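There are structures below to look over.
Throughout, read-outs are computed from the coordinates displayed, never taken from laboratory work. Predicted model, so just to flag it, every value in this text is computed and none were measured.
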Structure P
Amino acid sequence: MIENKKKVYVETSVISNLTARPSHNPIDVAAQIATAQWWCDAPSRFELFVSPLVLEEVSRGDAVAAAKRIDVVQELQSLNIDERCTVLAEKLLEATAVPCTSLDDATHIATAAINGMDYLVTWNCSHIANAHTRPLIRKVLAEAGNFEMEICTPLEMMGGNNGN
């Protein structure tokens with residue numbers, strides 16, 4: 001019997017932490033270590049996806065660092081960002097589920113939800129993965145079509161070994 005793997009949208013901050021030079025900030029070090037540990041078996045446990053927005057974001061900045069990020073992203077499946085994603089992103093902004101200045105963050109959430117992801121994994125705890133925004137995001141997603149998607153960090157994804 002073939003096991004159905006859970007689908008995970010990998011937001012840009014995860015790729016950045018995976019490929020970044022070691023930080024001197026203890027919080028960033030912890031995120032980098034957790035990301036590397038999660039990444040070791042994530043491809044075998046989950047179906048991993050990105051979007052054209054992730055590709056655009058990882059391409060920015062220092063050319064050498066960007067090349068490392070692009071190498072990782074090119075190995076992953078890419079989702080489309082269509083009109084439904086744009087409309088849902090606008091609803092997230094209107095409801096202040098994410099700050100009105102964070103269209104890209106809203107687009108990541110909307111793209112993952114519209115494309116039926118089980119999880120959105122991110123280190124963006126300012127605008128996406130925090131105790132204040134998650135309930136608001138869930139409410140908007142539910143009102144827009146009952147999308148059931150967990151938003152979490154790589155550290156939260158490391159529990160268990162069956163992808164559930």
Structure Q
Amino acid sequence: MHFTLTNNALSLRHITSRDMPSLAKIYSSTREQEMERVPQWTDLMKQEFLSSQFGAQHEYYQKNYIGADFWVIEHENKTIGRLYVHENFQGKGMRIIDISILPKYRNRGFGQGIFKDLMSKATELQRPLSIHVESFNPAKNLYTRLGFQTISETNGVYHLMEWKHTI
């Protein structure tokens with residue numbers, strides 16, 4: 001998919017095998033609070049667990065989202081996050097598979113700007129835009145403010161949210 005960001009301080013590039021350590025770090029940052037709830041685990045145990053989980057997730061995404069774009073988000077040539085998007089997921093619309101930004105770069109409007117760019121692209125393609133989010137994820141508040149609506153729920157934890165352009 002041809003996709004550019006309106007924020008000139010940010011750029012996207014396709015992931016490569018050299019990005020795996022950075023992508024693992026980004027993934028791990030999304031589970032920091034969860035890891036705090038297992039104080040009996042050593043740091044090494046947490047690292048091994050997160051490494052295993054990242055590997056399984058990465059493999060799953062690569063096998064199950066054929067045709068998707070897997071990008072690194074960069075800010076001033078530094079890797080700060082990841083954005084995985086399928087332009088025409090199951091012929092039903094655009095799907096944000098994953099978006100994650102390192103903690104020190106959160107709450108700066110980067111995520112909101114990327115979402116607005118994705119919403120513009122979805123409008124251009126005349127497709128709805130969707131994302132799965134855990135019910136307790138603080139980002140869900142951003143998605144709601146941007147006009148995403150919960151359209152389904154799995155196990156009371158995973159919400160499928162969708163945004164559609166309205167005329």
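For the structures shown (P, Q), volume of the Cα convex hull per residue in Å³ is largest in Q.
Out of P, Q, choose the structure whose coordinates give relative contact order in percent (Cα under 8 Å, 6 or more apart) equal to 19 when calculated. Walk me through the numbers on the way to the answer.
Working: P: 29; Q: 19.
Structure Q accounts for this read-out.
Identify the structure, out of P, Q, from whose coordinates helix-only ellipticity at 222 nm (-39500 (n - 2.57) for each DSSP H run of 4 or more, over all residues; to 500) was calculated to give -16000.
Computing helix-only ellipticity at 222 nm (-39500 (n - 2.57) for each DSSP H run of 4 or more, over all residues; to 500) on every structure in P, Q gives -16000 only for P.
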